[in-house]
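Trainee: Some structures to go through are shown next.
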Structure 1
Amino acid sequence: MKIEDNIFAMFPEPVYSVNLNIQYRMCQYIMKLANELLYGNQMKCASDTQAGDYISLSADATKKYLVNEIKHNNERNWLCLAASKKLVRSVLFLDTANIPAYDKTVSTSVQNEKEKDITMSIVKMFVTVSRY
C-alpha cells in the first residue's frame with residue numbers, strides 16, 4: 001500500500017466514512033503544515049487553548065543546559081530555535097547543507113547519522129531541561 005492509498009480502498013463499495021477534522025494534539029502552526037500538505041485545509045484545532053499550547057521550558061534551565069552541555073555554536077543555535085516559546089517556530093526545518101551530514105543507503109532506506117544526532121540532541125535537551 002502506498003502512502004496516498006488508504007485502508008478504505010481495500011473494501012468493496014459502498015464505503016461509508018466520516019471526515020474527522022478536529023484535532024487535539026498539535027498547536028495551530030504544526031497543524032497548519034499537516035493541514036496544507038495532507039488534509040486540504042480541512043482540519044481545525046479543538047480549542048483556542050489547544051491551538052496555542054507549547055512545551056514551556058524554563059529560560060534559566062535552558063540557558064544553563066546550553067552553556068554547560070553544548071560545545072558547538074551551530075548545535076547551540078539550533079537548540080535555541082527548538083526551545084523558542086514563539087509559536088511560529090513550532091515547525092523547524094534545519095538546513096544541514098553546510099555541515100558534513102551525508103545520506104547513506106542501508107538496504108531499502110536512507111539514513112543520515114548527523115541528522116539523527118541533531119534530532120537526538122533536541123530531544124535530550126527537552127527531556128533534561130524539563131526535569132529542572
Structure 2
Amino acid sequence: MPRARSARFMGVVVAMLKALSIGGVKLGPLIAIVAESLLAELGLALAGRPSRLGFVLAGSLAVLWCPFHKPLVGSILLGQTAYKMLLGMIGRAARLLGLDARHGMAIMALLLLIHIAAGGAAGWLAWDLGGAVRDRLAR
C-alpha cells in the first residue's frame with residue numbers, strides 16, 4: 001500500500017459494503033472492521049514506509065482488536081460488563097487449551113501472543129502477495 005491512509009480507506013469501504021449486505025446493518029461488525037483498519041494503518045505508519053516489517057506490524061496490530069472487541073463493544077452497546085465478558089472468554093480459552101482457568105493472566109497473554117503471531121504471519125504473506133500482484137500487473 002504505497003499511499004498513506006490506504007488501510008483506513010479500505011476499512012471504511014468494507015464497512016460500507018458490509019452495511020449493504022444481506023445481513024443488514026449491525027453495528028458490532030462495522031465497528032470491528034473500522035477498528036481493525038485503523039490499527040493496521042497505525043502499524044503501517046509506525047514503520048514509516050511500505051516494508052515487510054510494516055505489513056507484519058500492521059497485521060499484528062489489526063488482529064489485536066479481536067480478543068477485545070466483544071468485551072468492549074458488548075459493554076458499550078449491550079450494557080454487559082466487560083469484566084464478565086473477559087472472564088467468559090478466559091474460561092472458553094482455558095477449556096479449548098486444556099488449561100486451568102485460574103491462570104487467567106497467562107491465558108490472556110497466550111491468546112494475545114497467538115493473535116500477534118497469526119497477524120504477523122498474515123502480514124508477511126500479504127507483503128509477498130502484493131509483490132506478486134505488482135509484478136504480474138507490470139507485465
Structure 3
Amino acid sequence: MDKEINLPEGLLERVLARIQREKRLRSLKRQLVVFSMLAVGSSVAMVPSFQMVRTNFIESGFFNFLSLLFSDFKVVTASWQNFALSLLEALPLTGLIIFLGLGLVFFASVLVLTKESKIIFTVLKEGPAPQVS
C-alpha cells in the first residue's frame with residue numbers, strides 16, 4: 001500500500017500550460033462568435049439604414065441643390081456661401097450618422113474577426129501538448 005508514484009519531471013508545468021491554452025482558446029472562440037454576430041447584425045441593419053438615408057436625401061432636396069452646381073455654376077459661385085449653407089441644411093444628418101455608425105461597427109468587427117481568427121489558427125496549429133510516457 002505504500003507505493004510511491006513517480007511523476008515525470010515537468011508534468012505540472014505542461015498541464016498548467018495546456019489549461020492556460022484551453023482557456024485562451026475558449027475565450028477567443030467566444031469573442032469570435034460575438035464579433036461574428038455583431039458583423040452580421042450590423043451588415044443586415046445597414047440595408048434599411050441605407051434605404052432610409054436615400055429616402056431622406058430625396059425628401060430633403062439635397063440632390064436638387066447639388067444638381068444646381070452642375071447646371072448653373074455661375075449662380076453657385078456668385079453666392080457660394082448661401083449655396084454651401086443650403087447643402088448643409090439639406091443633409092440628412094441623423095440617417096447619415098446611423099448608416100456610417102453601422103458601417104464603422106461592421107468594419108471594426110471584421111477587423112477584430114481577422115485578428116482573432118489568425119490567433120485561433122496559430123493556437124490550433126501548435127497542436128496538443130506532448131504526451132507524457
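Trainee: Could you tell me which structure in 1, 2, 3 was used to calculate helix-only ellipticity at 222 nm (-39500 (n - 2.57) for each DSSP H run of 4 or more, over all residues; to 500) as -27000? The partial results should precede the final answer.
Mentor: Numbers: 1: -12500; 2: -27000; 3: -29000.
This figure was derived from 2.
Trainee: Assuming 61, 44, 24 is Cα extents along the principal axes in Å as calculated from a single structure, say which of 1, 2, 3 it is. Intermediate results must be reported in sequence, preceding the final value.
Mentor: Details: 1: 61, 44, 24; 2: 56, 33, 25; 3: 102, 25, 19.
Answer for the origin of the read-out: 1.
No value in this document is a laboratory result; all are computed from the given coordinates. The structure presented is a predicted model; accordingly, all values stated were derived computationally and were not measured.
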